[in-house]
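Below you'll find the structures, each written out as structure tokens.
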Structure I
């Protein structure tokens, strides 16, 4: 059956893209899993981590369960060792089209800000960038508004649903906007590093984590650039940057995901 992002009833579950660099899971992944656990509990669904890479240690994958993941989809392939937009987008979109999660969270790192919009565009869904707060439960969202806004919450009518309410700064941070994506799935969000609190590590959760090895369909012909070198940023930077040493088309341009759909 063909993938249809408008068939919202067919989607279930919360996913987190767990970014790794040089085989090490980034701390942003633990923050997002901790937040994703709350959303999954409110919805009564599974929380799944998604890891792309090459020969990642099983202990690192199991550890994701210590921060809330019920299951980890592990995409192991030599062409996923170093991030490229083409490879990661194809593998993630293939997996989303197969499993159909209703929510997909990605860290707003250098990689996440490149990957998220590309996936959203290919999946024909919406994406809200740089989120600082997430809710699916209306009562919890109303409680959040009471402490962070001037809205008369008690006298405002709220639609009862479990759409992901994605709050982010707007207009240079002078106001906060909450965005929903009611007509398309998955509901996608990039989340700013450091704004979500990491839950305490749970050894029992890590021990029972289910690791699913994904059959990755990927070939060199799917990738239109070669990464010749990856250079770490200067000390003190939390992210890394890729310098301009690529081989491939000079200009690559794709459709960018919009901040909201429907």
Structure II
């Protein structure tokens, strides 16, 4: 069909536009998967480098030792696997930002589910058995993310979202828990700079405002989620945003 200026595209032009849209979607998804993979790979590497003594040190999660946090990460990885094979027919109800619930109070470790984690972790006995399970399930979750259809709708926590948005949400999850893992391990490697930056950008969208440039990405995540109390200077720099934090994500 001939092109009519301002109304139609020629068949060839239409195919080119469609191809460009598909390439843009693929590029965007590859970026999401890349950040997911980088954050997850870095976190798995940090767990792999733990000494036997490190497993008994406190983590950045209230009431949890490092071993308890790793046990939680096993459950997180299982959630990724379950979600990626739970298709939904209804349209998405949330995206990578609205996926997160804001809780009224920080966790105390006394919630029944939170309190269950230390008992599950202790049941492994030696750290090597927990590490083996984490390696096994963690590697599978990473592979599943790479193989998943970016535009597919999946269901989790009673909501529907695209695979791409789900993986983007988990960049924040992995990065925060990486910081939790090394909270009392000063020699341990931290999250990659690019995933710290992506996690900060997500937190700023959740907050509805940017954090001060004077706060590093790491400090923004720690202060913004209540993992560290801001200094007087940081509170002043935060301005009105100080009244909105901590953003307790659930």
Structure III
């Protein structure tokens, strides 16, 4: 099974993280597949909106600790950082509207993907957690997206406390655009994408691109490098070996 699948519709597409047996956790094959899928999406003028979701009823549980700590090291271990950087650069540069379908949870690296979405539909029992501080890890993608889209105060609350934010809190903090019953998350996200796809083709990229440029104040992909450059340990980064967090029940 491919780690990422695309389902095409008229004017919009579903980008599905397809590792349900690992709660759609992030590792090298998923990163590579997501990079390739995003490059195709961004180059396709017929696509105006993207639903980003996870297979199996959950969004994304973060980095796959088991895969990163495997012995011998997987073939993608040495290139993961660069690949994952490119995934987020493709997201921030994209002229498409991304609608996230947040089912169950989005944790750490998964939270960054949810926050990256332009609109986020959350299930009533879903939560988002930026918990890297509990592991002594940096959270460069979460920090960059949060500061860009929600400001320093929101970034501080999420990144320094490391707490789970439920759907009501996500809506209150404007991280989620709407909250629906758990069994309606994907349907509602798809309905939003279809609505945007029905608008005239030229309007969507003009508005999205202009808005992103105004918010970032610099070339979009430079935003992540700017945020990461201020990590005092960034120049001494060891090969990525994430630790396990307490995981939610299946």
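Here, each number is a calculation from the coordinates, and none is a lab measurement. Keep in mind the model is a prediction, meaning the values are calculated, not measured. Cβ atoms are built from the backbone, for glycine too; each structure is taken alone.
Could you figure out which one of I, II, III the value 29, 21, 19 for semi-axes √(5λ) of the Cα gyration tensor in Å was computed from?
Answer for the origin of the read-out: I.
Can you tell which of I, II, III yields -8000 when helix-only ellipticity at 222 nm (-39500 (n - 2.57) for each DSSP H run of 4 or more, over all residues; to 500) is derived from it? Matching structure: I.
A value of 12.6 was computed for mean count of other Cβ atoms within 10 Å over residues 110-117; which of I, II, III is the source structure? Clearly, the read-out refers to II.
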